[in-house]
1. Name the one structure among 1, 2 that distance in nm of label points 7 Å out along Cα→Cβ at positions 11 and 91 of 1.6 was derived from.
2. Upon calculation of distance in nm of label points 7 Å out along Cα→Cβ at positions 75 and 163 from the atomic coordinates, which of the structures 1, 2 produces 3.4?
3. Given a value of 11.9 for mean count of other Cβ atoms within 10 Å over residues 99-106, calculated from one of 1, 2, which structure does it belong to?
4. Comparing FRET efficiency 1/(1 + (r/R0)^6) of positions 27 and 123 (r between Cβ atoms, R0 = 30 Å, to 0.05) across structures 1, 2, which is largest?
5. For which of the structures 1, 2 does the calculation of FRET efficiency 1/(1 + (r/R0)^6) of positions 107 and 211 (r between Cβ atoms, R0 = 30 Å, to 0.05) return 0.25?
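Every read-out reported here was derived from the displayed coordinates using simple, explicitly stated rules and does not represent laboratory data. Remember, it's a predicted structure, so these values are computed and weren't measured experimentally. Cβ atoms are built from the backbone, for glycine too; each structure is taken alone.
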Structure 1
Amino acid sequence: MEPAYPRFLPDPADSRDEMEALQREVAATAQFADEFDFDPEAVSATPTLTNLSGDPPTIVGVDQAFLDDRAVGAIVALRGGEVVERASAVVDCEFPYIPGLLSFREAGAIVAAFANLDVEPDLAVFDGSGRIHYREAGLATHLGLLFDLPSIGVAKGLLCGTPDSPLDDLPEGARVAIAADDRVETTDGRIGYAVQTRQYDSGSRTINPVYVSPGHRVGPPTAADLVERLCDGYKLPEPTRLADAYAGEVKRDFEE
């Protein structure tokens, strides 16, 4: 799979100001509303759906790992809850670690992994932020727009924004809107949700929510709905959970 809009490819020669300017352009161009062809009701983490009018959508989970000065991009494609393909790539890191600009450091390996992917995805779920970002241009937004692919960001921590209500001890299935705060420079609206995908029955231990935000061509409520549909008894949605495991596998094989 090749980029639809190569002009959004990160350039290692860019200065920090130029990279931030590109992020602002990404956010201004990305679509934070539903624009896709698949039926959201056909999205599932398990192969249990019946009575579908056509083939279930192909969902890819995207994750990355690092080993010294190299980056690993890992993609796992699922259709109807079953893995249909895995693709990976290991490339040299061309960008330093800079908070708020992680999509530039991680993009090279992920773009290379997409080049090795044969299936055409209907939706990408990224381990990282989408619109919940200082300039509304996290990894899921930047690469979702680059490939013009409906995409969602699922982060384990809250990069910026303020929850509408406390997130302590949320019951499973709860979601709390995340509003932009003064760390978000491009909007003052809602930019995603904290979604409690799993919770213990006992109050002695708690599980933190995940932070779901639109990447590109998916609206905030739909992004949260799809992530809930893609969880299979785990905190993380199945596509990114499998992509995380695959990234670790590729990293171990490379180190050996």
Structure 2
Amino acid sequence: MRAVRPEFAPDASLSREEMEALQHEVAETAIFEDRFDFDPKRVRAGPVDDAQSELPTGKADDDPIVVGVDQAFVGEKAVSAIVAARGGEVIERTHAVVETEIPYIPGLLSFREGTAILRAFERLSLEPDLAIVDGSGRIHYREAGIATHIGVMLDLPAIGVAKNLLCGKLHDPLQGHMRKGERVPVLANERVSAPDGTVIGYALQSRQYDNPEKRHVNPLYVSPGHRVSAETTADLVWQLCAGYKLPEPTRRADAYADEVKETVGS
């Protein structure tokens, strides 16, 4: 799978100002509403048991192909791993290893990791319907996190799943810990280029202990990358969770990235 918008390639040689300007262009091109060709109810975590949604009838071939994307690092090398699944069953895995050119800079993750991700997509033999990316989408200062950047370049419906809130604010401050399945809108504030109050994603409690006061799990922060709305983003990530904190696509990609990492010399 190759980029259809190569002009947005994350060039690490650009100045910070040029990188940020490119992100504004990516965000202007991004579509933060549902524009995909699959039945979202058929997106699921596993091939057998799906307690979180009722699947419509249909053939297995009707299930969308969902890829999980995650990264690992070996010294200055970025390892990008992609795991593709249909109906929850893994059908392909691919990866790429690329030398990083810049250090980690909050808000500019795609310029450090984006090239490795795109190389891994180039090695994918199938055409995915949806990408779940470890990182932010619209929950980003310029509404162009790594899930948005990759989604726009490939014109692929994409969702960002992050463990920490990069920017924005929760619609309702949490009173205690969230219950499993609970979600709270994340709104744009003065740190985000979107108008104040815009719903740019959700805090989603994908897993929780029975007594969170004694031991608790923090929520995920999920946001649309491209061609998916914020509301549908939360629905799809929840459907892809299978008892773990991370949704199955990125959980599998994380494990595969660690597997590949063991074979890469620093």
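1. Answer by label: 1.
2. 1
3. It was calculated from structure 2.
4. 1
5. 2
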